[in-house]
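So, here's a batch of structures to check.
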Structure 1
């Protein structure tokens with residue numbers, strides 16, 4: 001019980017063990033049936049044991065129990081669980097099905113790395129759970145991972161795989177970055193050109209935008225509406241909320257390429273635009289017109305149907321919709337007579353206020369439909385509608401300002417938890433991007449800024465790690481950038497850790513050695529502790545190193 005990640009709140013070790021055998025049964029009490037189906041499936045695959053239906057744990061004949069029981073306990077918090085392994089068997093109790101599910105994830109870790117395989121290894125082995133009691137609950141409600149599937153498309157099977165990897169680390173929010181300049185990834189039946197045109201680009205820049213290298217293979221793909229429904233349902237079964245991101249008013253060239261009237265047609269020839277093939281901040285942004293508003297209302301009507309808000313209490317953030325709002329250059333608006341007329345008609349101060357009006361329109365539109373807008377911290381500029389939440393990515397300042405203004409916050413500062421950033425300063429790191437963020441750096445990340453009062457700190461919903469995909473073109477590259485740092489992040493998000501300087505990284509690193517064997521069993525191409533393997537390097541591909549330490553909080 002000493003190699004668990006994330007570290008549980010309390011562990012009392014016993015003496016002895018529960019051995020699972022062919023006669024072992026699994027009992028899922030009322031409200032835990034879904035967890036029971038999941039646990040029976042994954043353990044059955046790995047062990048070959050049938051784990052048939054059983055009744056509540058008991059051993060009336062005095063023999064050692066070898067069953068698993070799953071029960072709700074209304075005295076526990078929503079995601080809290082208690083795992084007891086003793087002579088009666090293994091009992092997992094949770095305050096909700098989510099709590100029971102997190103306890104089941106802990107049980108899987110206790111059974112060893114081979115419990116993560118999809119078929120038995122074909123040799124005799126003992127499946128044992130050490131006696132003891134684990135009591136556990138998360139520090140933060142929002143424990144997220146953002147997957148950018150717009151820059152490089154991740155097929156549906158890869159998304160489902162990452163939902164399983166998130167669940168194994170007790171993460172419960174998938175921030176799904178579905179649209180950007182380089183691709184539109186979600187089917188909108190009202191506007192078919194968004195995927196017919198907007199989901200494919202003719203070529204792709206390799207490495208940083210200053211790189212001379214190109215991949216001339218067309219790149220693209222999108223999720224059908226049924227794919228999205230499957231992803232959302234699969235996530236809900238694992239007690240994960242999926243928060244879709246439809247980026248506006250910047251990062252929108254793919255949409256403008258599909259429907260040129262969405263752009264600033266009085267400034268540039270939008271009909272000549274194609275889906276962008278390079279990286280950086282794109283000057284082509286949406287026009288602040290009624291036509292644009294009606295178009296995106298139509299998009300969002302279909303998005304809301306695909307991402308229902310009533311997915312259940314175990315997926316509490318399913319009502320959020322992320323609308324980006326970041327990195328929106330105002331040059332075209334300054335040059336556009338249409339945009340300037342809109343500013344005058346609304347009595348706005350400037351183009352920043354125009355963006356605030358644009359975002360505020362959709363905050364009100366979503367609120368009228370029982371939803372909540374969340375956006376990157378730029379949406380604070382010019383004022384933010386009540387009820388909207390902020391993803392603080394440009395350091396801590398946006399989160400501090402949002403919390404002090406009464407807005408909920410998700411902390412994801414790029415200097416700490418952007419997992420596309422390089423893990424080491426060495427020359428062998430593949431396509432080195434951004435600040436060096438080692439495993440230890442991520443482990444010492446503190447999501448709550450110290451300058452917040454207790455009341456303000458209560459507005460920090462939680463934290464998330466962001467995996468942007470400009471330089472991660474396939475599953476192995478995503479794995480390399482994300483793991484094992486996601487394990488460190490998961491412990492930060494879940495466990496009640498001391499202050500960053502007081503955290504026992506040596507102990508975490510010891511537990512990571514065992515955790516790497518779990519990742520190996522799951523087929524995760526994680527970064528080895530000694531550095532990239534020969535086939536993980538990308539010699540000759542330019543990155544974007546940033547010299548010096550990251551900015552202060």
Structure 2
């Protein structure tokens with residue numbers, strides 16, 4: 001239970017504001033996270049980290065020399081938005097390129113991936129290294145699908161140290177990927193964590209038991225076993241890590257990590273037994289860490305991480321680092337080139353996007369299309385708001401029940417962004433702003449996908465002298481392709497694509513056959529509804545519903561249903577609009 005709390009909805013910004021005030025000689029707030037108070041030297045690579053909040057010291061605590069240039073901080077256990085990632089990237093960029101590195105979680109992959117794409121479009125070289133150290137989250141043959149837990153600290157420091165010494169982006173990326181490939185983690189939980197303002201934990205561990213293979217977003221472990229004494233627990237934690245020991249695995253950086261409620265003295269007890277066991281297995285322990293490094297709010301639990309070192313990784317692991325949460329060795333004093341900051345207690349002003357050329361004036365056709373898009377967004381918002389409770393009930397069958405609320409929030413933000421935009425703006429810029437607002441406000445995977453879809457429609461439409469039905473069909477196809485690429489799903493996986501794909505295919509077929517846009521959209525909306533209804537018989541193969549697949553059979557996917565609702569609303573609006581012309 002949270003004991004020090006203001007407004008639960010403002011927990012993250014309140015915490016970041018206090019953190020920045022406590023470390024104002026090292027950290028500057030930006031809208032979306034934090035960056036170093038002293039900007040990078042020109043030409044250096046900016047290593048950017050991030051994810052949901054609730055894991056301190058991750059992520060803000062690892063911004064500093066020999067570590068990250070900035071951290072993107074989402075809401076509690078929620079991926080930060082694309083717009084947040086872009087703002088932090090622009091604030092940290094020193095001209096040497098951007099390396100995003102973070103744990104492999106679906107929402108993070110989508111939002112950061114979209115930010116990487118946009119940075120590249122601006123002419124900024126941006127790359128990504130996903131961190132996949134958790135051995136309990138996938139078997140070794142599917143190691144690339146594992147999630148990132150406390151091993152993220154190893155990759156952060158290896159990448160940050162390489163960037164600090166002036167390595168080019170290619171080399172920083174290579175070394176970060178190598179560190180990830182040689183990092184393994186395994187954890188156990190003794191009790192669940194509690195969200196700010198909540199009066200009960202997200203999960204319970206039976207008395208006298210511990211849950212093996214926990215996740216850091218409040219996920220319970222994969223199995224419960226009786227509590228073990230420290231010496232036995234050390235062996236349990238190390239066993240799967242030693243099973244994946246590389247052929248040259250003689251030296252390892254070792255992290256014994258507390259998840260939030262296990263006190264330091266207890267961690268030291270465990271650490272002693274861990275070192276005893278590793279040394280008995282012929283492992284030389286190099287510059288170990290013992291304490292809290294990646295937490296899960298107030299979860300009672302511990303994890304063990306091994307980074308199997310070689311000569312080049314050991315040099316970087318031993319390199320100095322200085323950040324609020326991690327100090328190693330002696331860091332050279334930096335010149336006092338503190339960046340300009342906003343007034344205390346506020347976010348820093350958003351910098352102008354580096355490399356972004358001003359958009360050309362919108363054509364009359366594009367401005368008219370923007371006005372139509374504004375009205376269509378309002379219609380979509382109203383249609384979803386009317387069905388929000390039903391969508392929430394569908395989502396609660398195999399999820400957390402927030403789909404209706406999230407969709408309503410996202411569409412409301414998109415409408416507000418569209419309505420507040422200059423009347424002279426074109427459809428491309430309007431949908432980009434609306435998509436960013438949807439993504440940032442709704443958060444999570446759904447917000448990322450819808451935000452990207454809107455932006456892709458706008459990008460495809462552009463600003464021509466005239467629009468045709470074929471242009472609309474092409475834009476829908478581009479959005480469909482973008483959502484499929486970002487989400488990694490395909491029809492049959494029981495996702496929104498099961499409604500989006502038939503909508504796209506039917507719209508394209510009807511337009512190419514010579515139908516008018518109103519008739520084509522009506523037929524496409526009917527196809528989307530049929531596609532959504534067909535998901536009732538499907539078993540989910542992706543996303544959060546996958547572990548509860550049996551529960552969802554017999555019920556349609558909420559994402560597919562919400563897409564069909566929007567499709568029907570837009571088709572009806574266009575029919576009425578055409579009828580009034």
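Please treat every number below as a calculation from the coordinates, not as lab data. Only a predicted model underlies this, so the values are computations on that prediction, with no experimental measurement involved. Cβ atoms are built from the backbone, for glycine too; each structure is taken alone.
For volume of the Cα convex hull per residue in Å³, for residues 181-452 alone, the calculated result is 218, so let me know which of 1, 2 that is. Walk me through the numbers before you get to the answer.
Details: 1: 154; 2: 218.
Structure of origin is 2.
Taking distance in nm of label points 7 Å out along Cα→Cβ at positions 149 and 429 for each of 1, 2, which is largest?
For this comparison of distance in nm of label points 7 Å out along Cα→Cβ at positions 149 and 429, the top structure is 2.
One of 1, 2 was used to compute mean count of other Cβ atoms within 10 Å over residues 141-148, and the answer was 24.5. Which one was it?
1
Can you tell which of 1, 2 yields -9000 when helix-only ellipticity at 222 nm (-39500 (n - 2.57) for each DSSP H run of 4 or more, over all residues; to 500) is derived from it?
The read-out was computed on structure 1.
To test your reading of the models, identify which of 1, 2 gives 2.6 for distance in nm of label points 7 Å out along Cα→Cβ at positions 109 and 405 when calculated.
The read-out was computed on structure 2.
With distance in nm of label points 7 Å out along Cα→Cβ at positions 205 and 525 derived from the coordinates and found to be 5.2, which of 1, 2 does the value describe?
Details: 1: 2.3; 2: 5.2.
This value belongs to structure 2.
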